[in-house]
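The structures come next, written out as structure tokens.
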Structure 1
Amino acid sequence: MQIHQLSVVKKKGRKRIGHGGKRGTTSGRGSNGQKSRSGASVDPLFEGGRSTFLERLKKVRGFKSIHQKKCLVTLTSLEYACVDGEVITIALLIDKKLAPKTALARGVKIVATGSLKKKLTLGADVTASEKAKESFQAVSQ
């Protein structure tokens with residue numbers, strides 16, 4: 001194939017509104033109003049005078065953290081579910097269904113609700129509140 005054998009495909013021109021033609025005087029713009037005028041553009045966020053979506057969002061105050069909260073486990077549930085001398089890890093708590101599977105990503109915190117009588121040791125991946133740590137130390141002594 002040579003260059004003189006190529007055929008040119010003409011591009012279709014885009015539709016221009018308001019330039020007369022077969023559509024009559026309004027040319028597809030409707031009869032009157034802001035959008036029928038030449039050079040008209042309405043702010044896409046304008047909602048006819050009511051408070052816009054963005055202005056309403058400003059009133060929803062507060063802060064939402066991107067970090068998930070840790071799963072909480074009480075001393076009472078540990079006393080009920082664990083055996084004397086166990087090491088408490090996240091995997092153990094998930095196995096005993098004291099924490100959800102999402103606890104692997106979120107972490108676990110033991111809270112001092114209730115009392116502890118069994119000798120349990122905390123694993124490295126589990127955090128505890130100050131009072132919970134005191135109760136772990138009091139039982140181990």
Structure 2
Amino acid sequence: MYTAGNSASQADAKRVLDVIDEEVNAVSTGDAQAYLAILADDAVFMPPNQTSKAGDELRIWLREFLEGFSVKWLKFEHLDTETAGDLAYHTYAFSWQVTPKVGGEPTVAQGKGMHVLRRQADGAWKVVREIWNASGVTDGKP
């Protein structure tokens with residue numbers, strides 16, 4: 001779903017959704033390089049129960065997560081997407097199963113979140129902020 005009033009806004013909303021789909025795919029395939037490519041240089045993530053991550057700390061944190069865990073999306077639902085000039089936001093709901101690659105029991109969590117994207121000088125949309133929360137964790141059974 002997206003909210004856009006004209007064809008230019010609709011095209012931008014589609015591009016924003018494409019970036020988010022790239023993120024979802026990068027997480028499920030463990031492709032850190034693809035994930036990092038959609039982030040703006042000044043991106044900040046605000047994960048639940050942790051301090052905000054930015055710069056090198058963010059990039060290392062993401063690499064370590066993707067190298068250390070396998071992710072299976074049980075659900076990823078686009079909720080709202082809106083663009084205004086060179087800024088956009090996107091809200092979503094998710095459910096995923098995360099399993100340590102070194103072995104161990106999977107964890108299933110669900111939650112919701114929001115991305116803020118900014119159009120770059122070359123016209124590409126990149127993630128500048130992401131915040132999410134977990135609505136619940138289960139014993140690994142979907």
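Bear in mind these aren't lab numbers, they're just calculated from the coordinates by the rules spelled out. Treat the numbers as computed from the prediction; the structure is a model and nothing was measured. Cβ atoms are built from the backbone, for glycine too; each structure is taken alone.
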Among 1, 2, structure where helix-only ellipticity at 222 nm (-39500 (n - 2.57) for each DSSP H run of 4 or more, over all residues; to 500) as derived comes to -6000: 1
The value 2.3 for distance in nm of label points 7 Å out along Cα→Cβ at positions 80 and 96, derived from one of 1, 2, belongs to structure 2
Can you spot which of 1, 2 the value 1.00 was calculated from, given it is FRET efficiency 1/(1 + (r/R0)^6) of positions 104 and 128 (r between Cβ atoms, R0 = 35 Å, to 0.05)? 1
Identity of the structure behind 24 (criterion: relative contact order in percent (Cα under 8 Å, 6 or more apart), calculated), options 1, 2: 2
If semi-axes √(5λ) of the Cα gyration tensor in Å is calculated from each of 1, 2, which structure is the one that comes out at 27, 17, 13? 2
